[in-house]
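Enquirer: Take a look at the structures below.
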Structure I
Amino acid sequence: MTLSRIALSDFRNHAETTLEGAGKLNLLVGPNGAGKTNVLEALSLLAPGRGLRRAQLTEMARRGGSGGFAVGASLVGDAEVRLGSFVEPAQPNRRRVRANGAESSAAALGEWLSVGWLTPAMDGLFAAPASERRRYLDRLALALNPVHATHASRYERALRERNRLMSDTRAPDPRWLDAIEAQLAASGAALAEGRAALIDALMGEIVRHGEDPFPRPALSYVPGGPVGVEQLSQALHDGRARDRAAGRTLTGPHRDELEVVYAAKRLPAAATSTGEQKALLIAMTLAHAALAAKGRPALLLLDEVAAHLDPQRRAALFERLGQSGTQVWVTGTEIAPFEALARSAVVWRIEDGEATVR
């Protein structure tokens, strides 16, 4: 199946915008502030989570609009599937989802579509706090395996509860703590397993392509504590006194790290140039897109991806996108850098929150 149509209503600066007849490659061209990234953000709401900007729902509603918004999409194949993500004015902080007209959940969207993206805001990923890289890992893992979201949410809930007990001045009931730690160990082990499996799969895909001409990143998963249910459970039990003194849990997947090295130069990614970091991110994004294309229908959203790329790498990127197996959406302020891509893409002109086929 492939996405053929997306409609935005009162979303950001789009009052009523419909993009009909989407292809395998889609290019959105227009000046800054025209609403190109807003289309990508709308597409990202067809996946679980808060979208590519991680914005509040109230920020997405169009100023001067109803106070709510709607994003609708059609997937076509042997049959048509209609997906919708919307907010009603009466409940501006509650996101609702429908699939084929029936009420559904945001988590269930992952069963229909795999959605990945690369935006300029991610350029600082390698120098950002470790929490940003954990979030990045989980988003990539979720795009390949929707169940990953369940493990992550269960772990976060159990972690909040244990931290509450650890920071309480009163000694917690050992039986209650045992129960919380059992939940934390079970979901934490599954979460760590999913992250490690993702890194292994990404490295397999990255090595397959070598330097072509994107630099090859070497990815390492560094656990924030023992892995495995029994080992993590024992570590949590043994660390109770230490964690109570700190007022928080000091071991577990919430302290995991993703290490990225520019393999050829043996340099940490954070120590490379801006252009090299962008190229490393693109290599990781393309590897993930190739993995995603082996499962459910997949979208790849690339916002201003040509920035910092020399002509050789730009040409290589466009070639890889054509071979990726995913449906690709790319934005740019002008057509010139994308001429090679535009010859085989559906091109829309985005201006003042309106879209016209070029």
Structure II
Amino acid sequence: MQLQSFLSKYLDFIDQFIPQSRKTVIGFDIGTSSVKAVEIACGKDYFEVLNWALEPIEGADAKEAIKRVVARMDIKDQFPISSVSGKGTLIRYIDMPRMPIEELRKSFIYEIDKYFPFDPQAIYTDCYIINPQGKEKKASVLVVAAKKELVDDRIKMFKEVGMELSYVTTNSIATANAFEKLMKGSKSEGARAILDIGGSVSTLMILDRNNSPSFTRDIFLGGHDMSQQIANMLRVSLARAEELKVIPGDKFNEMVQACEDSIDNLTAEIHLSLDYFTTERNSPVIELFLVGGGSSFAGIEGIFEKSLNIPVKIWNPLANLRLAPDVIQSDIKKYSSQLGVAIGLALIKV
């Protein structure tokens, strides 16, 4: 069974019951420390946030956090979209003979073991044609694989709280989707990178000048590492360390010094990836966008810019979205950097 069996066929079935003039979709991002959900209405020429919620995961109980989100958003009779990430998921970019996408999916089944270090029977796969007009009559194809246990557990978790998922993808695909949908018309002179700084994993994705994904890598460093080092060095609680990351006051220099090792390790890994991409594709990465909870670290863009020698910006995924009258701008703005994956999931079928 391929991931496509519920990524497409089931979603097409669900689409029959959604009015085409104004679809509303809910994206659920299950992180390591919190559950984020965003409901977006997709009109002909606009996207509007209708509702949203963020609930902390207490005692590693993500299911209870999902229940609280469902209650806050009053979700009923809807089929949300979710994602998986980290170890057990991989993305590859390969060139394959030109053919329709359905034929491509069928033919790729016989080549899975060439590209993924997983038992072919233990994973779901899907693919997407990035550039149908590649060199030598080939197409550039993005192929994603996820261990069945990750996907099945995610589906089961939602069933246990009374919901059926309509679609499952990966966090990195969701982030790239949000960037592509919301940054249309912002084609670049060169490649651009997005770094989603999560709690324990940071995902780097490089997009070509047409905003198509071209490189993806998980780096197993994140905001929790920085918070732990700040807590240890400044002798404060983890909760206080998280607060200092956002509003350091006169502790900024101490805070940066405390997590210097984590920042240096993260930027070193990013540097290696950017150099590799530039060499392989003969296309320099000209700017980096930061998103995710870790991007709320005060001054982090300046720290990264100094280390990487390219412009670094904080990406606000809410910038090109309407907000419904019931959505309080000041409230959602506080958490905008953490909502990129959920927003990308809610836009997945646009």
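Bear in mind that the values in this text are calculations on the coordinates, not laboratory data. Keep in mind it's a predicted model, so treat the numbers as computed, not measured. Cβ atoms are built from the backbone, for glycine too; each structure is taken alone.
Enquirer: One of I, II was used to compute distance in nm of label points 7 Å out along Cα→Cβ at positions 116 and 324, and the answer was 3.6. Which one was it?
Expert: II
Enquirer: Suppose helix-only ellipticity at 222 nm (-39500 (n - 2.57) for each DSSP H run of 4 or more, over all residues; to 500) works out to -12500; of I, II, which structure was it derived from?
Expert: For helix-only ellipticity at 222 nm (-39500 (n - 2.57) for each DSSP H run of 4 or more, over all residues; to 500), the value -12500 is produced by structure I.
Enquirer: Okay, next question. Quick check for you: by mean count of other Cβ atoms within 10 Å over residues 52-59, which of I, II is greatest?
Expert: Structure II gives the largest value of mean count of other Cβ atoms within 10 Å over residues 52-59 among I, II.
Enquirer: If distance in nm of label points 7 Å out along Cα→Cβ at positions 132 and 308 is computed to be 1.1, which of I, II is the source? Numbers along the way, then the final one.
Expert: Values: I: 1.1; II: 3.3.
That value comes from structure I.
Enquirer: Out of I, II, which one gives 0.95 for Rg/Rh (Cα atoms, Kirkwood Rh) as computed from the coordinates?
Expert: Working: I: 1.00; II: 0.95.
Value 0.95 for Rg/Rh (Cα atoms, Kirkwood Rh) corresponds to II out of I, II.
Enquirer: Right, here's the next one. Going by relative contact order in percent (Cα under 8 Å, 6 or more apart), which of structures I, II comes out largest?
Expert: When relative contact order in percent (Cα under 8 Å, 6 or more apart) is calculated for I, II, structure I comes out on top.
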